[in-house]
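In the part that follows, the structures are each spelled out as structure tokens.
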Structure P
């Protein structure tokens, strides 16, 4: 397989065939993200993609899922996306699920008919980085959209029949706007109605604009207790009829995983244990992205 640079995928795609169809991120302006700073966005040559599909068809017959890398494969032109998904279906008919990252801009650039077409061809899961539902925070971190746009994009993915996994980022608003961030993010999630909510904890990388803000003391990070309060407020305010809720990423100090609303009270109790010091926490040195 042709892999250019570091390949990043969601934890739930650990056993998937990773097919890199683009390099970098078409947006790449988020102040906290260092994943694609050294990569220029581009679409790989079809001959390279075709070669990788042939490799997967021969050697990856036991893997039933596929993830399209890099940062937002949904940025592919419509005709190429159809060609890609059609080829996957024809060459790897045992693959039951194709997934991709997508940002709000990618989704806005597709029509409802196009999204439905992708679902028909096997693209059934989208991972979308919300990070925050707080408009001021979204502006500061360079997302380029507001909460209302996020809601519309997410609902369009769900209307197309796809599984929507939405990422939220604890600590991204800093101390000043922490609780506003928690409440606004929950409000956006309630309107968006994602299939899954994945909560990560901010880790500031030294190749990002946010690191420079930290050095200049223009950004005040949260301590553990403040992060746990933010998480509790966010989870408390989420009112969804059905969703998976996970805060078990390697960046988090402890793990939460459950279904909403069934497991909500149990997860809140776990957060309370962290707040009162009775829960074993991950050592700082073991936190990873």
Structure Q
């Protein structure tokens, strides 16, 4: 006799239903400890292909592979019990055809337990999004600045200004019509992001967009201040862990060189402690 498992995390339809309500909270995660820290506070956690730059020292997301994304998504999944996990499909894993996209998205979900995948692109990806959704793969879309297209965009520039606004609106409408359950708006002028939010039926998730979006996402290493050399304009640092960590490492190095660490309290004697009588 089978039993129905109790739902403990949001589903894509739950995120969709948050349109116009309490803002949706999201952060990226790439490891189990970080996922555990954000699980109680996020509606969904994104395993972003930004892992290539954040953890692997790459200069862009283009070198990220399916194997890398599966490895990190498995790690994140072990740290989540409340938030839904969405995983980025890496460059080259879905653009060739809807059939290629389905094969790789199905593999991603099967291997990681992801609740959904995220694809970059607007009008030109609408057919692929519809193909995936019709076959049981929930899709979060991503328009505006799409980092996997950085070479054709000419850099990490704001998208949708001036004569680009209508094209971006068309992208947002296309992914909405194709069946995406939400859309990330990256580096989009605030007024345009508000317009998109008003005109599409699905939640908008802003990153460098507008407080009027239905939700927000940030790279967790950015908002924790783990990077000390670079901070995008749209990032607010809620901590300075990079500076604190570097100071702690410097203090450790100084104590090692001065032979003040390890201290007596950090070392062991030759004999094991004797048990008290009667113990």
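Consider the structures P, Q: one of them gives 14.6 for mean count of other Cβ atoms within 10 Å over residues 35-42 as calculated from the coordinates. Say which.
Values: P: 14.6; Q: 17.8.
Traced to structure P.
Comparison across structures P, Q (criterion: volume of the Cα convex hull per residue in Å³) gives the highest value for Q. Looking at distance in nm of label points 7 Å out along Cα→Cβ at positions 219 and 267 for structures P, Q, the greatest value goes to Q. Suppose mean count of other Cβ atoms within 10 Å over residues 43-50 works out to 14.1; of P, Q, which structure was it derived from? Going through each structure in turn, the value belongs to P.
Among the shown structures P, Q, from which was the value 1.2 of distance in nm of label points 7 Å out along Cα→Cβ at positions 83 and 203 calculated?
Details: P: 3.8; Q: 1.2.
It must be structure Q, since only it matches.
Out of P, Q, choose the structure whose coordinates give Rg and Dmax of the Cα atoms in Å, for residues 131-250 alone equal to 16.5, 55 when calculated. Derived from the structure labelled Q.
No lab work stands behind these numbers, since they all come straight from the coordinates. Since this is a predicted model, take the numbers as computed values, not measurements. Cβ atoms are built from the backbone, for glycine too; each structure is taken alone.
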